[in-house]
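Taken together, the values in this text are just the output of simple stated rules run on the coordinates, not laboratory data. For clarity, every value in this text was computed on a predicted model and none was experimentally measured. Cβ atoms are built from the backbone, for glycine too; each structure is taken alone.
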Structure 1
Amino acid sequence: MLQVNDAAPASRWRDMFGKDFFPQNRRRDIDGLRGLAVALVVLFHAGWLKGGFVGVDVFVVISGYFMGRSALMQHPFQPMRFVCRRLYRLLPALLCMIALVSAGMLWWVLQSDRADIADNGAYALVYLSNIWASGHVGYFQGQSIAYPFLHTWSLSLEMQFYAIIFLMALLLPLSRHRRLVLSGICVASFAFCISCDIRGDTQAYYNIFARLWQFSLGTMIWMFPRPRLSTVAANTIHAGAVGVIVGAALFYTLRFACPSCMAVFPCVAVAAIIMLPQTQAGRLCLVPLSPLGVISYSVYLWHWPGIVVANYLLFFQVHGLVMAAVLGIVLVVSLFSYLLVERTGLDYEDRVVSAVRNRGAALLVGSCMVLAMVLFYVSRVSRVH
């Protein structure tokens, strides 16, 4: 009996990890694409991959794809369920990360740094971090290493896109021209992106309008028919698309970061991969990265604060083996963040009745507002003194 009782918890843990990290009811190649994207971003921030910023482009297209399904392909559209799902998906881990990092470092950094860090954290909690960043620091400039919440600009863009697609889901059923509307948004946004590139407006890197074409590209995958290709052609295109993304990460320079017409190549490659499910190339190239893709949100949240805090504590720019150790610690923290915070929030949202779910979402939003006000106050007081 003792052996049976001992085996039961182990079996439950195996079942839980199998369900989360090796699911059978979802596209593991897209999880692998997420894993590739977060790996590129982390390696870029570590200083090991000069074009790893394209990982953000990959994330944006994937986000557009899933939001297109959640908002535009659901009949009837359930506004509250859509909103709650997004809030439970994003807010708990973000709130936890900002609260812990703020509590851990704001009391010992210089007052000028404390004011900016607290300000950035407050803007991140209300999903306006991209607006804060565009007025304070260039993303690729040296002083970016001083801000542990600077990376939340992309999360703010994502939430702003959720707001746009929410309105589209409410209004587009009134129109018979959904494809035309989405295509128009994509073209207009891409034109704005190229205009910013021509004008040398590098701060458009943070601009939702310069990125909206990437979100729209992912969303339009649902609007257009899937290609019917032979197995050989599908595998060739799939492998070539993965090669384009990896090649961009290896050979792109900062000159090709969005806004730039060169961003179109990795984005189209992502769309091609999504439109070609169940290929042998996908199983070989991307599925092995799917466990990392499952925890990609937590990895993204924690990797940059880990690098920034390490640079503050060690008084030199972290690199080499020290950077590898920092990233190893970040990976462990991210795994716990996923299991204890992110997964817990989603499971709770799944099992409770709608009234309880809505109250919980309101509580999450209220908690973010309270912490944001505290950080705004810390920032103001630090600047006064």
Structure 2
Amino acid sequence: MNFIRTFIMFFTKNFVLKAATVLAATVLAACSSNTNAVKKTTESSVDPAQFGAKYKGRSYSTSLFSSANVDNYSGVVNQGDFLTQLSNVRAYSTGISSTYYDNYNKISQWVLAGADVNQLANYGIRPQVMSGEDGYQNVLLTGYYSPVIHARYSAQGKYQHPIYAMPSQKRFTRSQIYAGALEGKGLELAYSDSMLDNFLLGVQGSGYVDFGNGNLNYFAYAGQNGYKYQAVGRLLVEDGEIPKEKMSIQAIRDWAERNPSRLQSLLERNPSYVFFKNDPAGKVKGSAGVPLVPLASVASDRSIVPSGSVLLVEIPQIDNEGNWTGEHRLHLMVALDVGGAVKGNHFDLYQGIGDKAGHISGLLKHYGRVWVLR
């Protein structure tokens, strides 16, 4: 994965319904290059319909099945961005482009003609709707983004938190690194003003660093120290610090502001640590090596939806508090990334760069249908 994704996914894969209930808890995990595990849970307390799930008029299925039509007629809203994403695929991945050559051509023709979902069959496109983890086509959709970290090249003033390049000896725990295990080795790429922001950069797997000169430097994922990831959001839920239904990145930030003296000890409970490299190309890329376009690219479980697959995703619209507005909008997207917590009928949608994208990413834990276009 090249980045990651948000804190949400550790709990969410298995908070997906069994018939009509779900554990609505988003807990720190990362997509892309990060390898975060998913904790199995059977708890449930929140009606999934509050998060966009629907059941009325739907038949139960346990696998992909062909659909005669796509019964959402609201119209595709990102035709230009999707074509840009396809252009990036063709420019950066000969393998994917050749594998999906015919599929991309017929889908492009359909998009250029207006992307009318009623006309898919006329272009030889077969939509296959995913079952969702509940069997009623409710697919879990979470979000990830590229954060922007404020930093300086050397330690000064409030900028005291180092971001490290990959060391030759990487088997140090997070607590050992915080205690200075890597100091004096010339590995410091930058010094930020926030230990939590550095941690979130690791969760996302990559992001941008603002050195205060008006330019953004892209820090790409370089590797990890080999220790198992522990979701700090889950730890806060288990400790009774944050209710599971309230878990989000913002909730963790709020907790950190209230408990500054406890933040480091919380983060040290996750021994996993991510290292970075300065990528002069400055492009956010997924695991397929293709630059990503916001809301036109997605991380998937490659064993079910291989890289390069084209998806029609019914994205639930949410407000600034994470409440579903009652609306879904259709986006065309390409599977170009992976994530340790992205398994089965669960997709992580790339939201873009910066705080706004991060805010939405931290709240998205909702449901919509997904059609694979073939």
Structure 3
Amino acid sequence: MAFFFNRGRTRQPTEIARSIKDLLVRLRESPATAKVEDELAKQLSQMKLIVQGTQEIEVSLDQVQALVHATLQEDLLYELARSLHCLPFEARKDTQTIFSHILRFKPLNATHADPPVISYIVHNRPEIIIELCNGYEHSQSAMPCGTILREALKFDVIAAIILYDQSAEGEPAIRLTEVQPGVPQDGSGVFWKFFYWIDRGSFELSADSFTTFRELLTRHKSIVTGYLATNFDRFFSQFNEVLVQSSSYVTKRQSIKLLGEILLDRTNYNVMMAYVESGENLKLCMKLLRDDRKMVQYEGFHVFKVFVANPNKSIAVQRILINNRDRLLKFLPKFLEDRTDDDQFTDEKSFLVRQIELLPKEPVEPTRSTREASRSGVNTATVA
């Protein structure tokens, strides 16, 4: 503890946590003074020193454990999460570091699989995660909140909180025991705000929120596949309208690529089968093939091929492909023909051409059992 030099005496973790909480309350008062900001930055720097140490000073697990305990006792993580956008720049960076270390911390005698702070959050204070998500409402807090969220999203219980919370502002957030995987959502939860943040935020905010959005949808597959199945129509309506058709080139391209990843993931088989039954989804993909930008065309191709390769195409999909057969057979051989070094892409194009050539003259009713399996999977899948 000799590394603390605050007014000549060592400060205990309990004092530091309580002091920071009091300063945060004063910071949110209007207007906050420079003295409050400076003192808060100093206290957060001390807190970071305890959890991270330096090259010269080793971390003391006893001190970290005492600080974690004091932090939870004072509800400090919640106060930090809701105040991040108010903090000075260096204090925001320190808070990001503090959060990341505390979320990972496990005492030597730990018996649970998840770190104690993760367990505390999901069972007692899920509002911390909701406030971190709402950090995307402010450009100042977007990146530190995003970094903390992605650290937290290493744990599936955090993903469940974000996906299933539908609390209004000022209401308690969802507890894990309240999650109902089979009940469709109404689109009011924090998860649905990501579509707005990605599409309407500044470049930095949009990019960071998309990174978190992608992590949420690809990391814990057993949870996500059930969520997508239950909320299939609402999710893909939002995804297609807001993200795939975004006016932002970066958002559009990244979203199409993510769509392909979701559909081609084996765990999402039923979701994929339901998606490729839709003639409207196919029309959107064919529109992407004719986009002015080659990378949008390329990412769109990887979604389009799922429709064509499906051996049990719906009547609607068959009708569109049959009606456009001649145009597609002329278009595909010349499609992105400058990608001469991509043998897989060339082979896939040839395969699709052959599949389109083999289409019947008129739509044929798909195999009933396969179609029923895909739709029933979407309607009844739950979180594993």
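Supply the structure label, taken from 1, 2, 3, corresponding to distance in nm of label points 7 Å out along Cα→Cβ at positions 271 and 351 with the calculated value 4.1.
The value was obtained from structure 1.
Assuming 20.9 is Kirkwood radius over Cα pairs in Å as calculated from a single structure, say which of 1, 2, 3 it is. Please list the in-between numbers first.
On the way: 1: 21.9; 2: 20.9; 3: 23.4.
Structure of origin is 2.
Identify which of structures 1, 2, 3 gives the largest calculated value of distance in nm of label points 7 Å out along Cα→Cβ at positions 55 and 239.
With respect to distance in nm of label points 7 Å out along Cα→Cβ at positions 55 and 239, the highest-scoring structure among 1, 2, 3 is 3.
Starting from the value -6000: which structure in 1, 2, 3 was helix-only ellipticity at 222 nm (-39500 (n - 2.57) for each DSSP H run of 4 or more, over all residues; to 500) calculated from?
Answer for the origin of the read-out: 2.
The value 1.00 for Rg/Rh (Cα atoms, Kirkwood Rh), for residues 47-254 alone was derived from one model only; which of 1, 2, 3 is it?
Values: 1: 1.00; 2: 1.06; 3: 0.98.
For Rg/Rh (Cα atoms, Kirkwood Rh), for residues 47-254 alone, the value 1.00 is produced by structure 1.
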